[in-house]
Structure I
Amino acid sequence: MATKIFVNLPVKDLNRSKAFFEGLGFSFNPQFSDENAACMIISETIYAMLLTESYFSTFTNKKICDAHTSTEVLIALDATSREEVQQLVAKAKELGAVIYKEPADHGWMYQHSFADLDGHQWELAYMDVTQFPAS
């Protein structure tokens with residue numbers, strides 16, 4: 001059974017993307033990073049591989065999606081609090097992200113979203129499962 005996930009994302013400018021995510025507090029594993037790729041550490045078991053578009057294209061025969069005009073994936077991450085969601089989205093916006101949806105409060109879950117510099121959509125959510133409505 002798989003124990004880790006590596007989400008591969010094409011980026012136009014690797015250094016710019018790295019600076020954006022470093023500004024959000026993420027770090028990179030230099031062992032798996034070079035001029036074509038950067039391994040962003042999300043957690044001990046979750047990583048995002050930021051790949052230059054030319055390098056990304058060596059892994060697929062399909063056309064690379066323009067995430068500014070099409071949705072290829074929604075990357076959803078949990079947060080430890082509602083405040084953490086708000087702070088991370090605000091910081092992302094300061095760093096050039098686009099807010100594509102207003103925050104949603106479902107009582108037991110609070111979520112907010114942004115699109116990064118390449119248009120990839122990130123959703124952040126704080127969930128209090130003790131407040132989940134019974135069915």
Structure II
Amino acid sequence: MNPANHARLERKIAAVAASALSARQVVTPVEILTGIGWLNTAQVEDWRRGRVPYLERVATANLAKLSTALRLLHGWAQRNQLTPSETSYVAWTRDRHRLRFTKTGDANLERAYRTHWISPILAEAKRARWSEGVRCRP
């Protein structure tokens with residue numbers, strides 16, 4: 001990715017992340033990718049309902065760009081002193097199977113997608129709830 005595009009992407013991610021942090025005190029990779037236009041809300045819902053085998057399949061960006069976005073989010077979150085919290089994503093189906101983000105199932109990439117970034121001012125009870133995982137419909 002050329003430096004100008006990299007800088008532009010970094011600014012977009014920072015803007016979407018700051019907005020999410022302000023609204024909910026939590027930032028998630030899925031909402032960042034949706035916010036920058038690389039995922040569509042309806043497709044994310046299809047993935048959550050088990051209709052899409054892995055989330056990267058419906059992303060409009062290639063795998064290199066998705067990895068770059070995850071790294072940029074990680075850097076932004078660390079600079080803003082957010083706390084990482086791994087979250088389980090389970091399908092909105094009867095079998096409640098664990099959702100996959102990547103085709104390969106690479107543990108590091110899966111973890112990067114599952115990591116939510118939590119504001120240090122978020123109440124401990126709410127932090128515990130987020131750590132339990134995304135298990136219900138919004």
Structure III
Amino acid sequence: MVMPGLVYGRSGGLAQSFFVEPGRSAGAGALHRGRLQPWALVHVDDIAELYVLALNATTGSLYAGVGGQNLPLADVDRALSHAAGCPGRIDALTLEEAVRRMGPIAEAFALDQQFSGARARRELGWTPTRLDALAELAQG
């Protein structure tokens with residue numbers, strides 16, 4: 001089984017749905033005030049490769065699908081506000097405000113997401129190669 005981090009890439013995923021599109025409408029990105037924790041990111045193509053490799057893994061194996069990019073939420077949000085067309089304009093939200101704006105998924109976005117894909121690399125030979133999340137997220 002593969003447990004992916006926050007999947008990004010190809011102008012899709014949760015970041016696009018919950019940050020870029022709403023940021024375009026609001027004219028500003030949204031940052032959970034006081035929340036500078038890292039997000040564990042993985043590119044959609046890298047996670048797809050891990051799923052294929054995991055098909056041959058021992059039954060019951062569990063792998064964290066993260067590309068090794070544990071980037072601070074503040075950096076991610078700056079990239080997403082750029083993609084939304086409002087670079088540098090970020091609304092600092094409390095968690096309660098974020099939940100009202102985004103729904104309960106805001107609580108998941110507020111978690112400290114530090115975990116490693118080392119086991120998948122070691123046991124399956126998985127090698128994530130798309131490792132410039134901020135540049136890709138900024139493109140939208």
- Task: Kindly point out which one of I, II, III the value -10500 was derived from, the read-out being helix-only ellipticity at 222 nm (-39500 (n - 2.57) for each DSSP H run of 4 or more, over all residues; to 500).
- Result: III
- Message: Can you rank I, II, III by distance in nm of label points 7 Å out along Cα→Cβ at positions 57 and 105 and just name the one with the largest value?
- Response: I
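With relative contact order in percent (Cα under 8 Å, 6 or more apart) derived from the coordinates and found to be 37, which of I, II, III does the value describe?
III
Any read-out appearing in this document is the output of simple, stated calculations on the displayed coordinates, not a laboratory observation. Everything quoted here is computed from the prediction, not taken from an experiment. Cβ atoms are built from the backbone, for glycine too; each structure is taken alone.
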